[in-house]
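Undergrad: Take a look at the structures listed below.
A short reminder: the numbers here are calculations on the coordinates, not readings from a lab. Everything quoted here is computed from the prediction, not taken from an experiment.
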Structure I
Amino acid sequence: MARFPFTLFFGFCSLSVFSQVHVTITDKLTGHAIPGVVLVAQQQALGISNDNGVIDFTVDAFPVTVVTSHLGYQSSELQISQSGEYTIVVEPSVTQLNDVVVTGQYEPQSVRQSVYKVRTISSESIQAKGATRFQDVLNTELNFRFTMDPALGVSDISMQGLSGQNVKILIDGVPVIGRQGTSNAIDLNQISLNSIERIEIVEGPMSTIYGADALAGVINIITKKPEHDTLNGSVRLHEENIGNEYRPFDKGIHQQGLGLSYKTRSFYSMADFSRNFSGGWQGDSTGREKQWHPKTQWIGSGTVGYQHDDWNISYRLDYLNEDLYDPSHYAGNEALDRHYITNRFMHQVQGAATVTEKISFNGALAYTDYSRKTQAIVVDKATGEETLALSGQDITEYHGVTFRGAFLYKLSEKLSLQPGYDINLESGSGGRLLDGTNRISDYAGFLSAEYKPFKFLNIRPGIRFVKNSVYKAPPVLPSINTKFTLSDKHDLRISYGRGFRAPSIRELYFYFYDSNHQIEGNPDLEAELSHSVNASWNWRVIRNASFEYAVVLGGFYNSVENLIQTAMRPSSTITTYLNIDHYKTKGITVDQTIKVKAIQFNTGFSCTGRYNDFSENDSELPEFTWSPEVNASVAYTFQKIGMSASLFYKYTGQTPFYQPDYSTSEVYLAKADDFHWADVSLQKTFLKNLSVTTGVHNLFDVTQVKSTTVSGSHGGGSNSLSSGRSYYLTLSYNF
């Protein structure tokens, strides 16, 4: 930018007669400094705000009226009558409310323009929740539910009434490998929050674009990229109690994080490192045992990239080391403790190129090396000495390769084509996987089109061709997504998708016995097939930048053949994987958002019906059992003191389900209790760069949700959710 050389030269030569002015520009809603704001007076630029939101300039005559200019904010005027320090508070513009999304898109575009219903969670929202793990982020979101296995430290997720095995977890569009637990789900709590820019959630079938495990939807984690041509860094410290337990460096939750980034016009690099320690929770346990096991995580990531006008390429490495410690009672003079040690290296190379004005390409190559080791340790009661046990040692390894790419052909303003390929190779081996090394390969090609015959209509049909090395897939997997722009305020989306999922290596060959679990895989499983329909209507009213109202009414229906679920073998305590002939879920959702100046209020309601397969043999039983959810969040900014307060709440209604009583061979109605969950936080920025967040997690002190399952069934008639109410303090410093 020219920055008006004559004006600046004249200013430097006349400092003796000009008066100095120091202006700081801040966001009205957050109180944070805003870089990149141009300050103009009498149609001449005075300067651009730096990373601290500051502009220094000189004035030869007062008064002078200055005006701000920034794409994401409304213009604001200030009359300066004398030299000194001033602050200009600017409001976000309406265009900033349209989040840009990339999941499933031909190219980045606003949420409103997307043919998919996409939900986004920003890094600011993650920070406001004081989240230390991924589950904290989604706890109060509609249509998400979690179960925890305290013994294995695995958190499972369900979405639209379907379990985590049907939810695709991506990092920058690349699938995460390393499913664990009886639920065969990715443990979301092994993913670092520090490097997340936003989370994009697409509910509904995405199998045509993303393949297996995407029957219920996709969670795509978008990582941060450097924004400014300079060196930037951040330091984060988090302290939190667990139940009534806290002691520095020992009991409670202790997290430390460090991030660095550097960017020039063409080159950028980033590194993020964090240590997460949880001291576990004694709960109802006695002696050395703990109800929630201590856990230490070392998580790091690094990115280097090069950007050109017509192409870009980047390499990213994500690393996880997790040690889950299971202490046991002393039996005589010895105790047999276990460490469950997880290591994951995830390499990915991504690139994009604009070949011509009408042809572009983007692709990714990723390799994941994942291992989970069980280390049995004998502890001497008298001396505390630790030695490896003679038995109980094990290591299970998974290796995955993803090779994915897509071309975009813009044939005209109305028609675009996207052919692509998606290859996923996975192998697993170890003492807990039968038959040595097991491999499953999935080769797919897909073709989708985006046709806009009219301004109000967007049609996106797609087909996917799949070749699986173990299971026979349907000859073609079709999908169609449509978006109707009924008016400036109304949008309607309707979609259908066909899904296919082959059983995973874990579901087929896993074999695990300990004091808490007896799990066996099932090599006779059949592949899952599904039909899914989703619809949503969006009504949005914006009067001005200070007021916005939006309501989204949605519905979904999923029909899955051969759904794979865990089940107890009759007259046995062994858990295995079985196909259910037919399983269905359906539901409705309502979301509302109101923004009035410094207040943002969100509320939602959903009701999900889960299929009761026992109704096929008993006409008196209902076909579906229903469970409601209600959520709400409120955020308010105290503009004068630069502080914001947030409340996140969710009510999870009673969940009924039918199950057999193996002792009587009868079917009965069981119920999981309802519960309330709430998180409260306060955020304050000091000295422009220091952010302090404090609050309460799990305000209603929920630990377990009881259910009326048959005594002795897996889970013991309750689901562990949390270690109870906790209080936290987070310090974040950016430089």
Structure II
Amino acid sequence: MINSVQIMGNKLHGVTVLALVAVTACSSAPRAVVTPEDGKTVVPSYLASYYCSSPETRLQTYVCMDSDLAAGDLLLHELLVHQLRAQDQAGRAALLTSTRRWKLGLYRRCNLEGRTVADEGLQPASLGCLKQAFKEQEDALKAMPSTEAVQAESTLHEHPLAAYVAFRQAQFIEPALCNVLTSKINGLLARYGDLDFGHVSEWKEMAGSHGPPSVRTADGHLLEVLEHDSGPYGGYQLRANGLLRDGKPVLDDQTVPNWVKTLPNAGGDAGGTSSQTRDYGGIDVIDLDARVLIMVTQTWGYYASAARGESPHAALYELDNLGLHARCLWRTYTTPPVAQALRELPQFRALESVLESAAGPDSIHLPPDDRRDAGLLYRNAQWDMIHMPLLGIGEARRNDRWPMLRQRHDEAMEAIFAWSERNVPCKQLYRRLMPLIRVAYAELKSAFQATEGLRPEEAQEAADLVLMASFARAAERLQDPGQPLPELVGRSYRAVYDVAPAPGDLERERIYGGLHSALLNRAQPDVIFDLMRQTWGNSDRIGDPALGRGPAGDTVLMAAVRSPITLGRLLEAGANANDRNSWGKTALMGAAQANQLESVRLLLNFNADPTLRTSSWYADGAGGLDNSEGAHPGRTAMMYAATYAQLAIIEALLTHGAQEFKTSDDQGATPCSLLDENEILQGAERARARMLLCVNP
């Protein structure tokens, strides 16, 4: 994430669209080779935004085998980075989400699912589809409106950056100069939230982070400020990492840290690095009364070089024919956060843990680098929202982002509720999630007032931003990536849900989505029986396995395992006890997983087969619980019982022929080994279960 606290040195000129097109023109030359897994084919590989020597997804394989796609991929990456620098916090989050959905949606749109290049080669229809999709995405990124990363505040208000950053003396070699500069610099921060020296008439920006990259001085020397893209670890900021004079280095990433290390109690800079990516927030060459001064500023916030709770620094040097001379050293981060603040928020941590369990790992169709980058950018954004909340609040107010944020939050709530309707495990986790929201929200508001000194209305807005970001991150993994994001309504949007909805709020005024939904939510018997009649119609259709199913083919019996009376009525009506969902799970497995003894007995009495096994399965948008089960094929009812159930269920399965203590799933797990995950069994019951299921208990 790139926000105003880190913008020093982050010029938005970056890589222009014309320059990007020029770069991609070089991408037609083969770069490496790709050897498919079967080892039979060697194909050319082209310059893309990632190394093509070993593509990690089917989409990457297509890109690396076609020069036009490779060029388009490189251009899209550079355009994305350019837009990330040009957007505010809310805009970046929306851009990353839409880009992720677009990329995953290509699998369905261009028929990449299930295909392997080694078996079928490049399919002309898929290639054409991808090229069209890349061009559409290119046009969309080029047309995307930017928000200024730094915006001038009204002269009647102090910029929120001034609440966190102020230049204070660390060591002044030339006090008269340093004291004057300190006052002017802090004035710039308070008014503009940036150190753009163009706002001070007596200072002339010669080159650097707020000016051209190079300049020739009056005595003929060429000064060049080196900048680079700091990559995902630096939020893709353009950072300065050195200064050359006539091609020779006069300042590098060690220069300021080496000065800092000479101070007593140097603290977090003792490691000798100026940032996580060995660079600076900004380097500016200034002409002040015919003196060439070099202002060097370390990064602030999440990317600060100092340890959390310690100050980064800024330094002023003078450059003359004899070299570089130290003049002023400042500490700049003067209101450090409480160390490990997230650890002091147990309710919020509990909420995040449940959300992470619901969402699960990100898509297997995204390469590891994409998942890593998304995680880095999210952690940075969250850190800033918690430790520097006024910045996010200020951006949301100035850019009128609240309607957009509330609409996104409503979409996240809808996605989470829809996910809860998948099956019993999802519904049970949802029931754990909802009571945590308001407790965590109150904790956040209290913490913002106690540790940040925010006013109540500011604390509420800060808590809103943190909570909405957490739900948006989870929800994007619980949505079908094949569907486009809804259009933003804009400033007229009226929120449907509270930022922190209470249990029951998401269900209010909803109707059941069908028999499966009614069973899952344990509706009243008359509602269920009415839906049974509507679903099956007549006696010839009772129990038809094609009817009444939920997502991933979950059966009505699987939805009813927590209600033995209803389950019995369904079985008596003719529902098949051995119907299976998309990965082969049965109602007997579901009843064991839900620790429902009476339901297990009912199903066994209706000839449920305890020897059936699950198969491998995966779906984007299904969430962590379903994909985790699909990732462990070969599971039986006894394995579910060993993991989740009481001793009586294990004994009931054994009585009905589940003699499988030696049987393992496809990954080698056995009922005996899975007992280690069982949180229900205690003491003598655990010992008894081990005796029953383990060959050598």
Structure III
Amino acid sequence: MHSFKNYFLCAALLTCTLASADSKPKLSFDECFNSVSYPAIALSPDGHSVVVVTERADWDRQIFRHDLWLYRESAKGNDAPLIQLTQSGHDTDPQWSPDGRWIAFLSERKTDADKDPDSDDKGKGKGSGNKNKDKNADADDVDQLYLISPAGGEAIPLTQGDEEVHTFSWSADSRTLYYATRNPWTKTQKDDYKKLWKDVVQYRASERGDTIFSLDVASALARHTAAPAQDTTDSETRKDSDKDSDLTPGAHPIATTPLRVDNLVTSPDGTKLAFLSNAINQRQEKYDDYEIYSLDLTQNMAQPPSAANADSKNILATPRRLTHNQAQEVQLHWASDSRHILFTVEVGDVAGPYRDLQPHLYSVDSVTASVEQWSKDFPGQVESYGPYGAGILASARIGTEVQIYSADNPSTDLHKFTGWDGTYEKLSTAPHSQRVAFIYSSLQKPAEIYIADSPDKLNQARPITAFNETLAEKDLPQGHPFTWKADDGTTVEGMLIYPPGKLDQKNLPMFTFIHGGPADADGNHFAADWYQWYELAATNGWLVFEPNYRGSTGYGDKFLEQIVPQIVSRPGKDILEGVDALVKAGIADPNHLAVGGYSYGAYMTNWLITQTTRFKAAVTGAGAVEHVANWGNDDTTFDDAYFLGGRPWEAPKRYHDEAAIFQIDKVKTPTHIVAGADDIRVAVLEDYLLEHALSSLGVPNALLIFPGEGHDLAKNPWHGKIKVREELNWLQKYAGN
């Protein structure tokens, strides 16, 4: 009923590996939380340089730092040392200008003009580095657009004001930057609102859509050089109605939309913009809020105001809606032909009524608005991609492996390149180079950024970062996939990760660690953070079992859809049958079983402890125990209704039967609970409800609430560190040897 896929060549090699591992120290708790991750990478247009965004904990300032680093190939073709470009700790989303002369990026740092003269801030900014900012955050803590030269020097602020820059894109000739913000108010409008409403929030009624602006880069640089004397001249060029506005000098509105603008991209020929629309409140409530639009830059463009036409109204371009579907499009890129727009889908289906599929690659024709799926027969998930010549390169998941593939056009199959076993992520391609940059990791290879001269030379790729080299020197856990048969005959797969030095040993205490999503999967990669801490659990003596239950990606759309409408009961059976197989095979010690997960992994944990008492300990975070209130509070209501077969009044029995709260009296498992105080993905009230129920039943439990945090514990690194510290202690206390 079960099988192994062992990636070790022979017993002799295994013996050698274990012998050498004896001399290596184990991964420590602090080392795990001092690891560096890479939120974004950007390959230069000529392929010879890479901008890297690093994320790491700043324990003293209690933030996650985001800094820009530059890799540049030397004149002799050798690798040069990595150079730190920025040091504010708040810098993200770098984009090269097409001519390679500049790097634009977003930052919530304070400029000299913004700083309080009585403050000792020194321009470092007050923000958290959290991209899901508190809506009540200081106006200073919003992303603005900056410019820096790859040769170094100070970063130059290009935009200003209270409104956050949501997205931006370079023009094809590198002369203009296009960006989007919420429709700016004048000072008079702000004062009128405050006078009438004080600090009251008009939910929905006071929401505003976005304006797309163009900004001439040369003029902005000249104004920066001449500041502050330029202020008077700038104000003279504005319309009277805007003189009391914080509108960026020289910024010209070119289009407006009643929705939020995300993922703004310019066509290679420079004639069109495309963007993704999003709900103003960023809640998934209406399908029409999430579509792809194009904007013709050659017609109906707003004319910059001048002394001659200062009183005339600008004529704004009208964005053209290209998609009409029940899906949330993401990852927008123009194809090389400047006609087709490439995208993937996070949730939903582009071809019919709403249903959750794996992320596939699509393109929409900007002329005819017809949509086409690329490589329809590919059974896995497209995770990231980039235009490559006339086609694409993609990192895509099949089972527990994420490899690199290519396709020349939509009708061809994805072609797999020969690479290392493991996970390739966040591909970055260049318009004038065959090179590709990516993040690579495996269970025993911590994540670093690599560059390959071409996709057919992946095995010769060289690392350009070494921030996690200390982790690579540790005695890290080993593992491999594990498969079993479900009660309906379906083959289900997961990962087994063994304590260091104990590969394939029997009768081990086992921690069943359930991934979130549910449209996600665990596999052969390295992760060491508050969300995925299996490396730490294994290092602390646990055999970690990561089941890719029904609803996971990488196994085909049919496998993913079988979670509907049994949102927890069907995957719950898969997981328990996997545990049964491991116990029957003598691999897992039935007297030392624990279970846990975060987000959807916590949904499953909360459900499973109502179905069995075999787990001696449970750790759960940001997981619902019922679905009615969660449907109303969740910001992703599309999939809630889909998974349960309708809205609460349309499928009341299903909402009842698939809810842990109505079977909570069966729970005997000591349960540790965590939640972000400001979570709206899974409302924190669900965690209070679980704690109250367990307390009333006398079941041992603990609840930790992290102030200021949303669903992702992205504001204060101490929160995630404390979370995992207490979860490890809980597992040991109630289920350990």
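Undergrad: Tell me which structure, out of I, II, III, gives -1000 once helix-only ellipticity at 222 nm (-39500 (n - 2.57) for each DSSP H run of 4 or more, over all residues; to 500) is calculated.
TA: The value was obtained from structure I.
Undergrad: Determine which structure produced the value 32.9 for mean projected area of the Cα convex hull in nm², calculated from the coordinates; the candidates are I, II, III. Don't skip to the answer; put the middle values down first.
TA: On the way: I: 35.3; II: 36.9; III: 32.9.
It traces back to III.
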